[in-house]
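Quick heads-up: structures coming right below.
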Structure I
Amino acid sequence: MKRVAPFKSEAELCATFIAAATRPSGRPDIPSKTPREPEWVAYPETGGFDILLVRRVDGFQIGIEAKLRLNDTVLRQALEGQRYDPLAPGPDCIAVLVPAESGRDVLRLIAPFCGITVISCRTDTQPPFYPYLPRNDLGSWAGRDWFENLPVNRVRLPEYVPDVVAGASAPLQLTDWKIAAIKLAVIMDRRGYITRSDFKHVDIDHRRWVGQQWIQVDSARGAWVRGSWWPDFKSQHPINYQQIAADFEKWKPANLLIEEMPNV
């Protein structure tokens, strides 16, 4: 009888892992009687990884690449960022996430010598993955399967946890530029136009927006309004859009209500 694949896509594989790794009980193998915050936060499509897992208590990072089969390609992808520039920002540990029993056993033997942890994930056990995530207490046995890179600097995290799908075939990313662009969109929502000063405030170039007809000049107002190809950031990042809008008072321009005449 033909064996049925446990996961239909890398996105489903990532979703199963994230749900278990970030549940409020902390370690997935030890249920908790009292509610508490998850020990780990998952940043999808961050730092060049399908998942960047971050431990709340100390910021410890695990960069994870996901594949439906353990092969040399996924091991190579996991190593790429560290191989070319050892001084570049990176996670504390690197891992590959694959379905249990997938791929050749020899690669599971080779991976630790490359400093890579192989996380095996399945749907018929609890917890659904192994090995367990490393704990921050010294001497913990849970860290024996993890290999620390001791990076000079860790991956810089975005201001918000990306509301994107980890492991998608055409992944969206919540970059610094995208956050700044959403801030401009929020200003547009509230005020009805944006100015050159607004672009300077969020530190992005207005020329791309003009060239792609995202914005157009409103001569009567002396500012930019939505163009014919205004990007729909709200549908791309519905949760992050709401979060950024909710933080409006924290980042808004000081001269928000002042009419300006930009040199357009």
Structure II
Amino acid sequence: RELKANEFSFVLKDSTGNTLETVSNDAAGNVKFSKLEFKKGQEGVHNYTVEEVKGTDATVTYDTMKANVTVTVKHDGTAKVLVATVGEIADKEFNNRVTPPEEPKFQPEKYVLNTAKFSITDNKLLDDDAELTDKYGETNTDPYVDGTSNNEAENINTKSVKRGEKIYYQVWLDTTKFDAANKDNVQTVGITDDFDETKVDVDGSAIKAYDGKTGADVTDKFDITVNNGVITATLKDGFTKSLGDADNTQVIDTTKFA
């Protein structure tokens, strides 16, 4: 990716490890420290190191190399002027590695039920489609391919319902791909579901979100809308943290949402 000015910091230290100056890179990747000044009585060889300050961007592996700099100070032969000469630097290029996170493969689920809040905190419904090799592809081709012999009694998928009968539609948001540190840097999560509004009336105010582990009502964490036959639920603001990069990229804070 393109390097940004002031994205990385570098420190100049003397031979005893004392920090003399910390500077940032320019847009071209160059680093410039202030001039070192030497006085009479400081003739000799002076050793310094330049190293990178480890940043907070989780996608960057920072270079731990230390560039060794030798400065030789001596008279110019007139006994009036000191000359400082910088020796050859073996390695003066810092190479950071940026590793974009892999896109996690989320596993959404949806069920049509005759009972509210059924199987919210367990996985009883997951094996209802066990007879299908590719349940997404197969049910998209034929919605009735799902056999009912192994379904939970509350699962009425493919069954007939009467006009005016109330049904409960569950859509599962998969957060199992999150780890404690959100290593994939997921920025937001949400669900979109398209239904036939000519056949079904959906009461948007009755849509609820529940924690799949505790069963707690977490509806207040989502913005939920119903428009033109499409239900959308997206995570609200306030559940993110900064990635620590130059753009202050926000990713989900799993201490607030998981």
Structure III
Amino acid sequence: MSSITPLLKPNGEWNLLLLNKVVFLTGGGGYIAQSIAHTCYSHGAKIVLADINKQAALNTKQQILSENNHNDDSRILVVELDIANDDSNKNAVNYVISKWNTINILINTAAIYPAGNIETTSEDDWLKTLNVNVKGSALVTKHIVPVMKQNQGQYSSIVLFASATGMIAFPLLMAYSTTKAAVIELTKSLALELGQYNIRVNSISPDSPALFEAAKRLNIPDDVYRVNTSGKCIKRLGQAQELANMIVFLVSDLCPFCTGANIVVDGGLII
């Protein structure tokens, strides 16, 4: 992390924006999810770390506890979740309800990103990417919405992870980019459907923080990664903490009239 990161953490009057809110975070063991989980926790939330890799989610939990210098894990649940499987979503949500009785916020970061162009992306790659990134977003929302409808008199909030690659092309991420464009449209449909129940739905489209792991795993050269992800206006790479701060604002009561939007956090990359 760069030296700017400590300045981005909550303090003073901006602290505890999510006090006692239950945040269901998918992909809870992932790179960006770690920053989101830390930040939501710092703002007073109860955190559900849901991931197909339970050990990765447990690692995130331990990092949060270590950073906060205590062993009280009463505000963190770890749940194994295959987001593309309907029963897995149902079971995970039911487990959370049995423990905490409600879910106020869904933040869906779970995604996969196979490398390939039109000739090299296999049928299996297409199906897996669609299943996780699009169907998975719909399924986890499907099972959490009935819980949110019971939060009478309170706003609930859903944030689906899209991507700048859903708006502009990025090398070797054809299937991923296609699914992220679909997530943007799914967000609009959900916002239209769920607004009457005081459920806000927005998507967020980052660039460099979200693509950092993808570029590393796909062996995309650093110079190619930086050219394609550095902001045009703010000429540096984005940080996961900056994205986490935006998400906390978006899901908090400071932002009650924003729904159906795709929030772009890219340093001006796509303008």
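Coordinate-derived values only; no laboratory data. Everything numeric in this text was worked out from a predicted model, so none of it was measured.
When helix-only ellipticity at 222 nm (-39500 (n - 2.57) for each DSSP H run of 4 or more, over all residues; to 500) is computed for each of I, II, III, which one produces -500? Computing helix-only ellipticity at 222 nm (-39500 (n - 2.57) for each DSSP H run of 4 or more, over all residues; to 500) on every structure in I, II, III gives -500 only for II. Looking at Kirkwood radius over Cα pairs in Å for structures I, II, III, the greatest value goes to II.
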